[in-house]
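**Student:** The data blocks that follow each hold one structure.
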Structure I
Amino acid sequence: MMSLWLMFGAIALLCVSGGPALLGPRRSALGQRVATGLVVLGSALGLVGVGLALAARTPVSLAVGWFLPAGRFAVGLDPLSAVFLVPIFLVPALGSVYGLEYWPQAQHPENGRKLSFFYGLLAGAMALVVIARNGVLFLIVWEVMAMASFFAATAEDDDPAVRSAGWVYLVATHIGTLCLIAMFALWKHATGTYMFGMPSTGNWAATTQADAMPLGLAGAIFVLALIGFGCKAGLMPLHVWLPGTHANAPSHVSAVMSGVMLKMGVYGIVRMAGVLPVGPSWWGGVVLGVGAATGVLGIAMALGQGDLKRLLAYSSIENIGIILMGVGLAVLGRTYHRPEWVLLGLGGALLHVWNHGLFKSLLFLNAGSVMHAAHTRAIDRLGGLGSRMPRTAGLFLLGAVAICALPPLNGFVSEWLIYLGLLHTVAPGNSPGIPPGTAPGLPVAALGAVALAMIGALAAACFVKLLGAAFLGTPRTAAAEHAHDPRKTMLGPMIVLAAGCILLGLAPWLAAPLLERVATGWSGELVPAGTAIQALAPLTSISLAAGGLIAGTGVLLVLLYQMLKRRTVARAGTWDCGYARPTARMQYTGSSFAQFLMSLWTWALWPQIERPQVAGLFPPAPGAAEVAGKTPARIAGAGAGARFAMFLPDTILERLVLPTFRLANRLLPKLRLLQQGRIQIYVIYFLGIVLLLLLWGRIGF
């Protein structure tokens with residue numbers, strides 16, 4: 001129980017961490033430092049609590065009476081919760097330290113105190129979400145998490161773009177919450193209780209009541225869970241809130257929302273899939289298919305972005321798709337009684353939860369450093385930052401290699417586990433209680449490996465574009481010309497996250513015991529206790545190969561350095577195509593680089609392309625109307641610059657969601673005719689509804 005009490009202490013410290021900032025002066029740095037200290041202390045307590053719970057080897061839980069009539073105040077800490085608690089306590093603490101320089105309260109008196117308060121509240125609410133074991137408690141803290149993230153993301157609410165993105169997020173998150181309310185209502189109807197995921201007969205994943213649930217009702221609960229939690233996770237087409245919100249939030253808030261908060265949706269899907277009875281094959285097929293579509297379309301959308309943070313936001317959608325592919329494989333493993341599918345699918349998905357939390361938080365903090373130095377997040381207005389911000393560029397390169405799933409970093413390992421699991425679906429297998437060679441295969445599921453390969457290729461192209469346009473070449477603006485690396489307060493958290501990427505890439509076997517325990521409990525012991533991932537995936541060999549790759553690269557760099565020391569090295573500008581006086585305009589832009597690949601996706605993404613209208617021998621230079629971080633300026637009128645630009649609007653948001661809202665905004669005011677303000681009219685409405693209900697019951701619907 002000590003681990004739970006430490007958890008309560010950690011959550012309390014996180015939730016009240018912003019209090020001192022609210023009580024102090026608007027420009028006081030002391031309040032922000034105290035808030036950061038409380039966040040770091042609370043996170044340290046939480047990590048100690050997680051360690052104690054895992055050392056105990058058995059799940060711990062607590063259920064006591066409370067003031068609400070719905071069940072009891074119930075919390076629990078098991079291996080699945082522990083997986084999600086680690087990034088919850090790690091990333092916000094690092095982001096809080098980063099914010100001391102990136103978002104100092106003295107320079108942001110209008111929103112600094114508010115941001116500190118809701119930042120800590122968001123972290124505390126997320127921790128309580130993953131240990132809640134009562135549906136009503138879960139919904140309460142889920143709403144606290146949603147509202148805290150809304151206020152943290154819209155800190156700069158004087159900006160119309162920030163307000164617009166915030167309202168879209170608010171509507172989307174509450175649509176998801178309505179689905180979760182319906183889900184828990186059906187759960188209560190099926191089981192007679194709001195409790196879920198509490199230990200029962202030694203199995204923390206299942207409940208006796210759920211085992212007897214009709215499959216039709218279980219399927220309805222599963223679909224509601226997928227939609228409700230999918231809204232928070234950013235599954236396509238439920239992702240419409242995510243790019244705008246993450247792009248307009250402060251960068252350390254974006255790191256927490258993308259690296260951690262999106263995973264609360266993943267947690268909900270995994271948890272409900274574990275407590276429900278074993279379902280039909282379409283459950284896992286839908287999750288796998290939605291994950292594959294989300295991954296492919298997410299990275300395709302990222303490739304066409306000209307905004308640094310929007311690109312990273314769409315890349316987060318891609319990685320959520322990869323995680324859901326692993327979860328879908330695990331759900332299929334339960335259906336087909338294939339423990340290796342469960343172990344590789346769920347193990348790879350949960351390891352990717354950690355990996356994505358590390359490298360995506362690193363990339364968002366890195367993007368904040370670029371914006372802090374160059375005062376823009378428009379990729380085509382950067383350039384040449386590699387020589388001016390070498391530490392930032394090196395850390396960004398490391399994060400890009402990790403997110404592209406290239407060895408020897410951590411992204412490779414988790415995707416490799418999912419690859420292996422998908423390839424295991426091709427042939428029958430040997431499962432406990434089934435004659436050898438007769439456990440059914442599902443070759444169609446192996447098509448997920450093709451989708452995963454396509455995701456990897458597009459991710460590599462996307463980050464080559466980003467690195468080339470932002471960090472290579474020559475600066476395109478005066479701000480980029482004078483950019484420099486941030487101070488240690490901002491570099492330190494990024495270095496810690498980079499170290500985590502290297503550690504899990506070199507020693508993935510460190511996470512294997514926890515992943516095996518989660519798979520054993522989640523699957524209802526389909527995966528026997530003590531089953532090792534090492535028997536299916538050579539994690540030790542991966543570690544050795546990764547170490548050898550790093551060592552070999554180091555030797556080559558040393559040899560190259562020794563060779564260059566003995567020679568005279570000449571420096572010259574970028575290849576100028578024969579021009580006597582090349583300028584930054586002659587560089588490739590991100591739009592030009594991505595043009596060919598985007599042309600392959602015009603049928604799904606509908607990009608808007610602006611082609612230069614070249615007239616005369618000397619066309620004018622690009623106009624100065626482009627606003628940093630916004631959509632490309634439209635070319636119109638005499639004197640406008642001749643340029644090529646590509647703008648990729650979100651197809652679902654721009655062509656479906658926003659037009660629907662505009663139509664509703666025009667039509668719904670006409671319903672005000674029904675609001676007469678007279679009690680007699682409302683009595684007539686009431687009687688009419690009663691008569692309709694009686695007629696409904698009479699004819700037997």
Structure II
Amino acid sequence: MTLKIVPNADLERDISIGAHAGLWTSLGDDPAFEIRFPPVRKRMIVIHLTAADEPIDPKFYVNRGYGFREKDTVTFSEGHRFIITADIGSAGSICALRADPATFPTRFQFDAVAFASAKSAEKYIAETLGADEKTRRVDLGKLPRHWMKLPRLRFGRRGASLTVQYADASYRLASELAAAPVSVTAGTWLSVVVPVYNAPPRYLDDLVKSFETQGEQGIELLLSDDGSTSPETRRWYESQQSKDNVRFVLNERNGGIAAATNAGLSHAKGQWIALLDHDDVIAPHAFKLIRHTLEQNPKANFLYTDELVVDDTLKPTGVMLKPAYDSVLLTGVNYINHFSVYRHDRLREIGYLRTGYDGSQDYDLLLRYLEGLPEDSILHLPYPAYWWRRNGKTYSRKFMDAATVNARKALTERFERQRQAIEVEGALTKTLHRIRFEPPREWPKISIVIPSKDNFDLISRILGDIFAKTDYPNFEVLVIDNGSTDPSVLELYDRYRQAEPRFSASIAPEAFNFSRSINRGLSTATGEHYLILNNDVEVMEPGWLKEMVSCLAYDRTGIVGAKLLFSNDKMQHAGVVIGFGGLAGHWYMNKPKEFGGPMNRLHVRNTMTCVTGAVMLISGDCLRKIGLFDEENFAVAYNDVDYCLRAYTAGFRIIWTPFACLYHHESLSRGSDKSGERKKRFEQEKQNLRRLHATQNFIDRSLNPAYSRDKSDPRIVIPTRLHIPSMT
């Protein structure tokens with residue numbers, strides 16, 4: 001039996017002279033091999049994976065009958081050499097395994113071989129691969145052989161994917177939309193500027209056709225050629241007939257993307273500018289929707305849309321569903337990208353694109369353009385207006401290292417203009433960004449408020465973690481105890497009182513009311529900022545509190561939350577989305593701790609509407625304006641949601657950061673709310689949340705409107721109406 005190894009578009013075989021036959025180059029951040037085998041096969045697979053340069057971080061997807069899902073992954077920490085074995089059985093209806101060798105551009109050797117028995121596989125490893133102590137041996141064990149449920153039989157044409165259904169429904173709704181009366185978009189309102197270099201004629205044909213079928217007046221397309229040397233590209237220009245709204249700017253010299261774009265911009269007549277790549281396509285009715293949105297929002301300064309991801313033949317393969325504008329998220333990843341629509345006069349003011357930012361010139365432009373604009377004038381149109389042809393051949397994928405360096409240069413300069421000294425390093429995805437703010441000369445005092453009662457194991461661990469495992473230099477700890485009687489806990493308090501002047505414990509026997517306990521602590525706290533901390537939390541690394549306090553350097557920040565994991569390393573908290581289940585809920589709960597979410601958002605900082613109160617930092621300004629927690633309506637549940645919504649309404653920013661990561665052994669100290677009086681109270685507090693905040697109708701800006709709000713792992717919902725943004 002021969003295994004079939006199928007690489008995706010992010011992979012390219014290294015065919016240089018002398019290269020090993022199994023040497024590959026990753027061009028992007030999502031390289032993957034599908035290892036396919038027939039229904040009747042040899043039972044053992046041996047995979048040999050070796051880094052050619054820097055360490056790699058492989059991940060394997062095990063098909064459990066539902067395709068390749070994030071929940072069915074096996075992930076590895078970084079290493080240079082791996083030998084992976086898997087027992088696939090001698091027969092079965094599951095016939096594939098997926099291997100992701102790395103999450104960043106790099107080179108590596110990849111081989112996979114099948115054997116009839118475990119003995120022959122081990123002989124091959126010993127004699128041929130010669131594993132040493134530095135080699136990571138991983139056995140995936142017995143993999144599922146058969147579908148967990150029989151696939152439904154389909155007759156005729158195969159059913160369309162959810163992505164295709166979503167796109168088709170969006171385009172149908174757009175076609176039915178009545179065009180807005182023309183007012184602010186009179187005359188030549190939009191110029192689409194495209195830098196071109198050696199583009200295949202079929203790409204240019206696709207682009208021009210998608211432009212001409214828009215059917216809108218007052219638009220123009222400018223193809224700015226960057227000195228193409230391809231005879232095919234040059235002949236294509238010669239074959240085109242002159243048109244008023246499709247013009248060519250033919251530059252004699254190759255000056256790079258920024259220079260070619262600027263040459264096109266200098267000829268643009270539109271009051272708005274859209275920038276495209278030469279291998280991409282404008283979606284049906286895109287300009288109709290964009291124009292409609294601008295007419296509805298005459299004071300808008302910027303607009304961006306969602307994107308449909310297509311392959312080289314324009315077949316849809318995915319969709320990029322973006323959140324509303326988030327300046328914090330933008331400092332970690334350029335999630336805006338295309339379609340971006342700029343006011344032409346502001347582009348002129350900032351000097352168009354800058355050279356020297358190759359691979360990240362659009363990112364640099366965005367950062368400079370959006371700086372200082374009112375956030376409500378930056379609109380997100382949740383419509384797949386742009387078709388991104390993802391073929392692994394764009395500049396930023398082939399030259400990812402240079403693009404990443406240039407992105408970080410642009411970020412550094414952006415903060416320098418705001419008089420904030422920073423450094424930029426890799427985020428949880430190395431090609432994304434983590435801003436490191438310059439530490440203050442003196443860290444502000446933090447009052448850590450911990451509600452607790454009895455349970456020696458929990459309270460002793462968290463106190464030990466704060467005083468011995470946390471590197472923050474300036475804090476006080478206030479334990480607010482509602483009636484401990486355990487002698488070991490009372491003795492623990494006495495020991496800390498004698499040894500630690502920063503510690504206090506206040507005991508007042510009373511019914512458990514989380515909000516009241518928090519308020520007791522906040523009322524006696526002497527810190528500049530305040531950290532609400534559950535007693536069932538466990539510290540994982542020493543810098544967690546410095547990271548949370550550092551996030552207060554972002555403008556308007558009032559609350560900061562952390563990434564929390566269950567004890568099995570699954571995700572417990574990556575932010576709370578308002579409206580889930582008509583109330584509020586954690587998104588992506590129980591995902592693997594490395595899960596990145598849409599556009600790897602969970603690998604960088606995000607602005608959220610809410611974070612959990614298990615680990616919640618509140619700024620002094622926020623507490624003074626918002627006040628204390630609501631003891632009457634939210635004694636136990638949803639008090640954190642209520643507090644965050646009050647802060648959000650008052651204009652404070654709420655940040656979630658993955659760079660402060662802790663374990664949360666959720667509710668171990670308190671038990672369940674699913675029976676008796678606790679259940680009644682829980683149901684009443686749900687009603688209070690709906691009554692006070694109308695969460696059943698709340699549209700959370702952190703979640704794209706196309707996602708469902710019925711469960712933690714949101715799915716795409718086929719739209720029944722268009723969502724046109726409006727300035728608030």
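**Student:** Assuming -1.30, -1.43 is log10 I(q)/I(0) by the Debye sum over Cα atoms at q = 0.11, 0.12 Å⁻¹ as calculated from a single structure, say which of I, II it is.
**Tutor:** The value was obtained from structure II.
**Student:** In addition: Can you tell which of I, II yields 0.95 when FRET efficiency 1/(1 + (r/R0)^6) of positions 13 and 429 (r between Cβ atoms, R0 = 41 Å, to 0.05) is derived from it?
**Tutor:** Checking each candidate, the match is II.
**Student:** Where is distance in nm of label points 7 Å out along Cα→Cβ at positions 197 and 525 largest, in which of I, II?
**Tutor:** II
**Student:** Separate question: Taking distance in nm of label points 7 Å out along Cα→Cβ at positions 341 and 453 as the quantity of interest, name the structure among I, II where it is greatest.
**Tutor:** II
**Student:** Here is a follow-up. Output the label of whichever structure in I, II has the greatest value of mean count of other Cβ atoms within 10 Å over residues 173-180.
**Tutor:** Result for mean count of other Cβ atoms within 10 Å over residues 173-180 over I, II: largest is I.
**Student:** Identify which of structures I, II gives the largest calculated value of FRET efficiency 1/(1 + (r/R0)^6) of positions 445 and 661 (r between Cβ atoms, R0 = 35 Å, to 0.05).
**Tutor:** Top value of FRET efficiency 1/(1 + (r/R0)^6) of positions 445 and 661 (r between Cβ atoms, R0 = 35 Å, to 0.05) goes to structure II.
**Student:** Quick check on the output: -7500 is helix-only ellipticity at 222 nm (-39500 (n - 2.57) for each DSSP H run of 4 or more, over all residues; to 500), derived from one of I, II. Which one produced it?
**Tutor:** The structure behind it is II.
Every number here is computed from the coordinates shown, using simple stated rules; none is lab data. Keep in mind that this is a model prediction, so the values were computed, not measured. Cβ atoms are built from the backbone, for glycine too; each structure is taken alone.
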